[in-house]
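We did not get these values from a lab; they are worked out from the coordinates using the rules stated. Quantities reported herein were computed from a predicted structural model and do not represent experimental measurements. Cβ atoms are built from the backbone, for glycine too; each structure is taken alone.
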Structure I
Amino acid sequence: MSLPLPSIQLHAGSAESLKSLSDYDGTIVVFTDKSAIKSVMPSAAAFIEKDQEFGSEVQVLVESQVPGGRVILAPTGSLDGDFDDSRRFTDIAQKAVKRALAAGIRSPVFYFADPPTSSPGAWTFNGEDDYSRFVEVTLLGALAGTFDPINVREHHERTKKEYKTLSSIGVVLPQGFKGDEKQLIKSVEAIEAGRRVAKDIGSPDPERMSPINVTKYVEEVAFKGVDNIKLSVIEDIETIKKEYPLAHAVTRASLAVPRHHPRIVLLEYRSSDQSQVKENLFFVGKGVTYDTGGADIKCSGHMRDMSRDKGGAAAVAGFLKTVSMLAPKHVNITAGLSLVRNSVGPDSYVSDEVLYSRNGTRVLVGNTDAEGRMVMTDLLCQFKERALAEEKNKAPSFLFTVATLTGHALRAYGGYGITLDNGFARHNRISKRLYDAGHVLADPFEISTLRREDIDCVQPGSASEDVVQANDKASTLTDRGHQYPAGFMLIASGLEKYGLANKEKRLGYTHLDIAGSFETMSSIGWSLPTVVASPIPALTGAFLL
């Protein structure tokens, strides 16, 4: 079951014109300096004088002069500190909308009492102002506050309970706003639609979103009636064994349970004007719908939250939803979702096995809990083959793996997504583009690096193998634990032959480890964290807008 987006309306005007917007049943005032509230609510002067804490948190006040007769105060906090960024807007918008829903508001209008004019932070490589997209990120924060994933919506439907969400959102644009209003709404709606797909796939339990059920959702909900995305599904086990042998090894123990059988989902978008294409992009998403660790089983409670190990596939599917709505002419985009369950059982793949990858590379298995790189490698190889076959297309090709891959990513960078390039991708500023776009769209990334050590550590130690998949330790206990898996995938897919040293054909490769950013770093009580669907905003800003 899909959930329509609230309608978005933009209005030009001032505090005076705000009074005429009678279609809204509440007003959310976003501000940094509490004295700015007085432009909308003159009575705030008395509150400020009598209460030093007034305006320091989200609160609801009655004010007859604004739409709906009630004001929700939404303080951003500092915007000019050394470490402030656009998340100030998305965070407060989400909190304010949740409070609005609790107050019974269904159609709020946002008003920026003192909008940012510029920022001194200089975070971005391209020099873009930190708050250049504060309107977009405010709307994205508001939309995040109105949404629950499909399992929650299905529960409401089953129990016949009202699902409370917003019907519309208004924004009074600051005076002098120079952006393209139609494009702003289109971009926000496309990003949010993509995030909703990612949350619908990424959030539910491993039975509701098994490989088969993820595939059904992609076919019947996410891309039903979408004409500009070509969708195909591979479900035959023998075909998967032949074409994607490493993924098949991971899923072997699940084959005894038909409802856990694997799926490979392929999605393709082609520009309507091939003469305008500047880049060919290929995305591989890790879709491990549950990760027991396999024969190297997760213990001491580490199996908890492993229903979220499908986050890479969820994000890639969501990004293609965004692509379908924006329909950019300057890119072709191909994506693959490798959907498997890493179960444990009599037919589990085990450490010390030597497996042949699609590329013909002999892979020595070191740890069955390092399954993410296994399920992505053969798709990465397939997309390498596709990119090489398209020699007539002069546009360069860039390949990506997207995965909730390592605990080391959490230890190294906490709740931030990580991006790291091979030489050709680095030459084309792929990670820097992601960093810049993520920064201004409140989806921040950290740039990591692929070094020679990440290639050296997976080199064969005997004539029995060509590459070593992993050691016997957790990534958190391994030097460069989030980097070296990319080195493995380069070698096992054969992609390492098409770096800067290849003078005839070069392919870019960027690995995104979103273990820290796909969901929140904390949860309420003993519950699971909330899926936020990074990196869809960053990918959109970097490659589509």
Structure II
Amino acid sequence: MMYDICIVGSGAGGAPIAYELSRAGYKVIVLEKGEYYSEKDFNKDELAVSRREMFTPPLSEQKHIINEYKDGQYNRYDGAEYNWNFWNGSLVGGSSNLMSGYFHRLKPQDFKLLSTYGAIEGANIVDWPISYEELEPYYDKVEKVIGVSGRVVAHKFQEQRTTPQFPFPDLKTNGAVKWFDRACDALGYTSIPTPRAILSQDSLERNSCYYSNFCGSYGCASGAKGSARAALLQKCDAKIVTDAFVYRLESDGKRVNKAYYKTKHNITHVVNAKIFVLAAQAIETSRLLLNSKDKYFPHGLANNNNQVGKNLIFSAGGMGSGRFIFEKLSKQQQQELMEVGVFFNRSLQDWYEYKEGEKLYKGGTIDFLFEHQNIISRVNQEVYDDKGNLMWGEALMEKIHKRLTTSRVLTFEVFNDWLPTDRCFVDVDKEEKDKYGMPVGVINLYGHKQDIEVGEFLAKKALNVLEKMGAVEIEYNISSAPPPNLVAGGCRFGDDPNTSVLDRNCKAHELENLYVSDASFMPTGGSVPYTWTIYANSFRVAEQIKKEMKK
């Protein structure tokens, strides 16, 4: 069968295209390596989900090689040997099933980093070929179709919006949020209710949140979370094929004609289509292109300019925390703090850009949230006494009980730009192969020094809030360690075919019918989590593909 559109990957980059094009009457096939899980399959089993990594491939069968740049050289690590995992979620809907759903838009200055802040030595920053104003209608569409709950609060860096408010009201919050708001007010900071891709009320043929507070790393059993599966794929007519690892694309030099995939039993299948869309996640999309060599593209598909895999980016920053203990709280505050399930949902963007001396810096976002509900990880932090000695027996039991019932940890996450550089990129290994017999991806890692400097600046602002709130045991860590769930770049879009892989509509410069719609297209990442922007851009690309199909 000849399909109109073949989409590789079913997450936030691929699902909007499947949704829009199939509903417009086109024959759409989605090839997904993982399995199809729905609400009835999701639970809060920490061992299965977080310890045994139920939703990602075993590293013994599918791994990455990591080259970390330090002290002037790359140090090579075997991902399986070092348990260094860059898989984010291999299932229908991709890692959007497992996100926490923190949804911030990029801001206008994110689209023009070079022209706003100037060149940065050692960094490959560029302006985007499109503006915030061009993407804004699609941010608005995501709010309504995916479902975003929140409340717009005016602040210095509030971006322009089509509508004055979110379509769904705030999610319920913990009583301690009042302490945060008061502390920010005293410090002169603007407390922002964090927008979440979680329904606060029944709508869109989905149930509202039931406040288990197991969002990050877990699938949503209510359907409230706006995963690509729950919000889009379960409502469209695309054919979804699971257990389909796409290992090669075939072209005639002008057009891609076929996608080859293997099942877990190593059976090969071929799909023919008029248009192909890659949305396999930034690292894997670059890997697939690099592994699809032919006489027309000896260095990899769409890679005659050697730009595929280049300028890989993550989200820079880090995290910190503070603990609130009963001894410093009133009875009412103790009750407020220990309210179960409801969210904290507060953010700061007062320093989305800031000055030090005469230099203007791009800053970022700070999200505040309670520590993860996972009981094993929480208990593991309590096995040593104040002198660093291992505890056991009744003393350990008493400590665990007290810590978990009479105190609570508030954490924060810092998001700032991971500057693209020549030293951070995707390649394929010359020796190591996965279970399908394909060269594994090589992730070359390097963090620009300014990433750390900006992260430190933001973290210290977060510490001010925790101190003002009366937290103890305050700590933080800003590093160049890459968060595997926040990865982009590798196929950046741009108007110059010599320095970019894709045009402004995310179509490959060198091929007439190949699009890339996951986070690979992003030349810079901004200072927010990527998912909302991936969704928005994918809806934008879907509109362009519709126009192409009508020609």
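Suppose you compute distance in nm of label points 7 Å out along Cα→Cβ at positions 74 and 402 for every structure in I, II: which one lands on 5.1? Provide the component values of the computation, followed by the final result.
Working: I: 2.6; II: 5.1.
For distance in nm of label points 7 Å out along Cα→Cβ at positions 74 and 402, the value 5.1 is produced by structure II.
By the measure mean count of other Cβ atoms within 10 Å over residues 250-257, tell me the structure among I, II with the highest figure.
Numbers: I: 21.2; II: 15.6.
The structure with the largest value is I.
Among the shown structures I, II, from which was the value 23, 49, 27, 2 of P(r) over Cα pairs in 10 Å bins from 0, in percent, for residues 194-241 alone calculated? Could you put the intermediate results ahead of the total?
Values: I: 23, 49, 27, 2; II: 25, 53, 20, 2.
Among I, II, the structure yielding 23, 49, 27, 2 for P(r) over Cα pairs in 10 Å bins from 0, in percent, for residues 194-241 alone is I.
Comparing FRET efficiency 1/(1 + (r/R0)^6) of positions 290 and 410 (r between Cβ atoms, R0 = 30 Å, to 0.05) across I, II, which is largest? Intermediate results must be reported in sequence, preceding the final value.
Details: I: 0.95; II: 0.10.
Looking at the calculated values, the largest one is I.
Supply the structure label, taken from I, II, corresponding to helix-only ellipticity at 222 nm (-39500 (n - 2.57) for each DSSP H run of 4 or more, over all residues; to 500) with the calculated value -9500. Please report the intermediate quantities before stating the final value.
Numbers: I: -9500; II: -6500.
This value belongs to structure I.
Between structures I, II, where is relative contact order in percent (Cα under 8 Å, 6 or more apart) highest?
Details: I: 15; II: 23.
Once relative contact order in percent (Cα under 8 Å, 6 or more apart) is tallied for I, II, the winner is II.
Which structure, out of I, II, was mean count of other Cβ atoms within 10 Å over residues 338-345 calculated from, if the result is 17.2?
Values: I: 25.2; II: 17.2.
Among I, II, the structure yielding 17.2 for mean count of other Cβ atoms within 10 Å over residues 338-345 is II.
Out of I, II, choose the structure whose coordinates give distance in nm of label points 7 Å out along Cα→Cβ at positions 186 and 394 equal to 4.1 when calculated.
Here the read-out was taken from II.
By the measure FRET efficiency 1/(1 + (r/R0)^6) of positions 362 and 434 (r between Cβ atoms, R0 = 35 Å, to 0.05), tell me the structure among I, II with the highest figure.
Values: I: 0.60; II: 0.40.
Largest one: structure I.
If FRET efficiency 1/(1 + (r/R0)^6) of positions 82 and 314 (r between Cβ atoms, R0 = 35 Å, to 0.05) computes to 0.55, which of I, II did it come from? Each step should come with its number before you reach the end.
Values: I: 0.55; II: 1.00.
Answer for the origin of the read-out: I.
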